[in-house]
Structure 1
Amino acid sequence: MTANSYRRIAVLDIGKTNAKVVVLDSGTGAEIAVLKRPNITIKTGPYPHYDIEALWSFALDALKRLAREPGFDAISITTHGAAAALIGADGLLAMPVIDYEHEYPQEIRDAYTALRPSFDETFSPRLAMGLNVGAQLHYQKTAFPKEFAQVTEIVTYAQYWAARLTGVIANELTSLGCHTDLWNPKTSSYSSLVDKLGIRDLMAPIRSAFDALGPVRPDIVAELGLAAPVPVYCGIHDSNASLLPHLVHRQAPFAVVSTGTWAINFGVGGDLDHLDAKRDALANVDAYGRTVPSSRFMGGREFEILSAEIGPVNDEAAWAAIGAVIRKGMMLLPNIAPGSGPFPGKVGRWIGAEEANREAHHAAACLYLALMTDACLALIGAKGPIIVEGPFALNETYLKVLAALTGREVLALPGSTGTSQGAALLTGIRPVSGAERHFAPADIPGLAAYRDRWYAAME
């Protein structure tokens, strides 16, 4: 079966918060079946790490159920970044896959900071915890030398799952190029850190995200009850999966705000000349191997925290409260989730929130998210329309405020995330345009002055 004749694509989509298997219809792009589970971190052992075997059991069970109904003809994969699998000679994990939110001892952090390449080489800023994969590898090698000595191959995360399905081991550029410190986007080659860590011989061969690595292993064909083996595609970093459909059919310049645990912003058509490493601006590498200026903040995690504190509020009530919130000057300052974003070192706090009701708090939270997104887009010189996808695309208050702040059209895409749709495109199917909701920039009285006060309050 050729790529253009695939009717349905199964996508294994492992995010930081949740894992899911989605089946997409290639003709409509619709998600016709979804199974999901939380992505759990195991706190015991040498360090906090992902429950890989639980994820694997979930993936096999979901694929088995979805093979019966509605069925699928190919498998693609997308995962969060800042993760790598360390494989031993027996083909199994030599060390657990570390949770990137684990913080290392100060002496190890200091040693890595002295070791890592400059921003001018990698366009990857020094990030907290294990958000630089290079920092993870340095920590694992330094703190656990005996275990690390058993590693024979280092594999980017999405491709680890492809290897378990096919037996073919590979690395891939979008995962290598997402703030790992391991990649030099200007030369399209490994950075000097790979040799400083002494791991060049351990890095798996690089394959294109669009490559079919092979068919599903025979034993898995039997376990899933497939009538015949199906191809498994190499896979892609999740934010770049969200970007891919737009690269296929939009003309630069434009911006993409891909939301999940993170809000990742891409300035397509921009350059790398003005990126500020101290404010979480960086370069990503797209599925075609091209660099894209990017910025980010942990917006999904922050909104999850805020929503749990505030309680449920519908969009209509939140929008109705916006005017009063702006007039009163009620605002939320960064950061709710520390360690990343355009305003490093700031500690979140409320201003003017005394005796405010739930609706006002929710409206102010939406204003906060829009202001953070606006700041991130400015950092990368993003131009043109702004495409928002993922959970934030369902937040109309946020979308209206973002359009007003930027003075540019905002397009909200349907679906829970764009990652699954983007990963499905790796199989060669044609992109299908979804029913976009358009938000034209409209005047919101007092918003410009509110933004000025928000920045002033951070001084």
Structure 2
Amino acid sequence: MTKNIKDYVQNADVADVKEVISDMMQKARAAMKTFNEYSQEQVDEVVQAVAWAIYKPGHAEALAELALKETGLGCYEDKVTKKRRKTLGTLRDLKGVKSVGVINVDVAKGITEIAKPVGVVAAVVPSTNPGATPANIAMMALKGRNAIIIAPSPKGLTTSQLLMQYIHKEFEKIGAPLDLFQVLPPPVNKAITKELMSQADFITVTGSANNVYNGQTSGKPNACVGAGNVVSIVDATANIEEAARKIYLSKTFDNATSCSNDNSLVIEAAVYDDMIAALQKEGGYLCNEKEKTLLQDAMWIDGKRNSKTVAKDPYVLAQEAGLESVESKNAKFFMVKETGIGKEFPFSGEKLAVVLTVYKAANFSEALELTKEILQYQGRGHSCGLHTTDESHIEQIGLEIDVCRLLINQVQVYGNGGSFNNGLNFTLSMGGGSWAGNNIGDNLSYKHFLNITKVSRVIPEVVPTDEELWSTYWQKYGR
């Protein structure tokens, strides 16, 4: 480089940005050249190193404290829990999985699968998780012997840099190339992030609609995922107290920073009053119409979300909205009744706030229709939940609702991104499939960071007869 980082910070222009990214890419490719010679055991040690860098006692705590101070988003205790839980779960998912060389042999089909890297990964991560998301994606990308460069939000830069320090310290222990994991230098902005996307081999974006759009239109292979707007249904057969507890936990976790926090709740009329009462016992405060208006005015200014009310403690929301009752000031979360859906009804969308929008449905069929309308407005493809004891309702909602994740009787925010009590893999990035305009519908995993060479060998020829292929058609329609 002709300019050092200090020069770049003081005099950032297009040429500087290209040069900075080019230098980072060269370092990443050099590190990958060494990394690609690693055995499966060595690769797994690199993944373990990243996991230990964030899981090590004191590290998750320091990252959570810095993230909260830096971004002002979320809750310290929940951030610590998120970092440790997601790291533990992801490492469990990756343990013993083949990702180097021959990973599968199908003798009957004569196919041998050989795993290879996708290249240098550009990972754009949100301000809501500047420590947890980079570590989570890095574990998956490194499992496939890729290098990774993190593009944090400007507010999350310092947290991501601290994570990098922790990771590099572990890499030094095992002799791994430090440049396998890099973070963009300051000032992080749209220009340098976009340039990183243009030079990387593979892109993953978790976060804002603009960043997701940039990733998906970059011309590069990508796995980009955006906002959610989780809707959960409580039907007439649900265990009300259990459902209320789970919805409370989901709504309030990390002050609703996740795409998987419950946003709207559709309740069957037969259990509506009981469910509201159960949620109130969990600390929910049901706003009256005047308070709902005050809350809406505080959360949206000229149609845009007010940053002062994003992912804040409940008392901050109450203060910003001017809610005066003692109960509202002591609430753990807020509930607002709603009947409308769409831009004119902002509570029907994703809020990133400890506010739960409540709808009443006459019956289960109406609950499904309301859920479809809400998700059609925002969140289609991502996920929804159902609290029930009726198996037929589980099958019906599975057939009718266009989401990639449907959680039954679970804490949505815990389960969507993988849990120890469900079969979804751990992640902080969840695709919504074609419904959401995403390339992936799965939970992001190490598989998305692998190229697979299929070696095909000759097997005994099997040619079907005409009868085998068309007999049922001929029987119904003739030849």
Structure 3
Amino acid sequence: MSNLMKFYIDGAWVSPNDAKPFDVINPATEEPCAQIALGSATDVDKAVAAAKAAFATWGYTAPQERMALMEKLVEVYKSRSGEMAEAISKEMGAPISMANSAQAAAGIGHLRAFIDVMKNFTWEHALNEANPQERIVHEPIGVAGLITPWNWPMNQVALKVGAALAAGCTMVLKPSEIAPLSSMLFAEFMDEAGFPKGVFNLVNGDGPTVGNAMSVHPDIDIMSLTGSARAGIAVTKAAADTIKRVSLELGGKGPNIIFADADVEKAVKGGSIGMFYNSGQSCNAPSRMLVERSVYDQAVEIAAATAAKTQVGDPTEEGRHIGPVVSAAQFEKIQGLIQAGIDEGARLVAGGVGRPEGVNRGYYVRPTVFADVNNEMTIAREEIFGPVLSMLPFDDEEEAIRIANDTAYGLTSYVQSGNQARAQKVARQLRAGMVIMNGASRPAGSPFGGYKQSGNGREGGVWGMLEFLEVKAISGWDPSA
């Protein structure tokens, strides 16, 4: 990438209005791996103007035309997926094996899924059989402002950009300044695929400057953000004066309920691995493991053993190990929360504060398990966003549901039981946007999003595209005209 100090605006790489250099830190080495420029409100104005001008044409293209360009984008992405994996691994620390198989691959998967949605979506239809004169039309909302995080960079970029492209929106993307390299590479993919100028624009910057300028901008019609609850609140408040749509995908504190009639060893091991995956930096991680008391001690032993076997290592090396967390700030936050767990009386059974043994450089965190946690402890309330598992016992189904729902979040919940009817009964009572039973896989196109402080939007599949569409009702329509 030769344009790291530039932004992609109106189909070209352009210099910022007033470049503020910013080092991108490789979390494995704690050394700069690249330097980008942070933008300003003036840069946002230029990008939005380009997107607004492009919408006059792009917003009225036939779905087949948009699909053809998106299919071209997938082909470009596939041909350069190795570059994408390397960029993600370097910027946020995902081990290269995982960066190839999951992080980079997620982007291709979501783009393909949106193409499939477009093939089967009815863009116009009668209100009902009795009222053919009432025409319902789905139209793009306009210019989209997209803010994406550092933990699953291409997963989130593809979920937002893919949905906006499918709907017919134009857009301005602000990736996380901590992990911008993958998004800048994606801009190259968009350019190579041949999208019309102004359809996709990228401006790097921080939240208080560029993110705020996007949120308050009168010519942006929707803000779509994935990030922390704090960021979601800031964007919502900033967007209020222009009454634009705001779609938020925020944090989580996922409960993982394990009943005694489940395959306990499989459930606990799988839940622990799921917590440590991506170094715990996933909003849908099963971070609170609720275990029925009769098998609780057994579960604690299994979780501790799983943590002890979880290797932490260099992201450049192939393997199934986990890498560092993304930044010094994140490392210090996690260390503080591990210490809070110790200070508040949770029983530390694996891991703890500090780096893994023999490691003295890089933001590596020890896979950590706390037992005997209660739901009032800090580690049970706050999203740690690191490889830290909290285990809580329960006595019956009613108590499990009460503990699971006693959280400000409501993104993903998990249920493990040998009794399918009970698992489904519990799933219906969990206040979460997604419930995964007995380790089931989520198919492409299933909606991703949550309740309460986990956000108010949905990503993926038809639900993700609907976030970027308006509904118009036209009366007096003559189907024969």
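Quick note: the coordinates plus some simple rules give every number you see, no bench work behind them. What you are looking at is a predicted structure, and each value in this text was computed from that prediction instead of being measured. Cβ atoms are built from the backbone, for glycine too; each structure is taken alone.
One of 1, 2, 3 was used to calculate Kirkwood radius over Cα pairs in Å, giving 23.9; which? Attributed to the structure labelled 2.
Comparing 1, 2, 3, where is mean count of other Cβ atoms within 10 Å over residues 234-241 highest?
1
When volume of the Cα convex hull per residue in Å³, for residues 298-401 alone is calculated for each of the structures 1, 2, 3, the largest result comes from 2.
For structures 1, 2, 3, calculate mean count of other Cβ atoms within 10 Å over residues 290-297 and state which one comes out highest. Kindly include the intermediate steps, with their values, before the conclusion.
Details: 1: 25.0; 2: 16.8; 3: 20.1.
With respect to mean count of other Cβ atoms within 10 Å over residues 290-297, the highest-scoring structure among 1, 2, 3 is 1.
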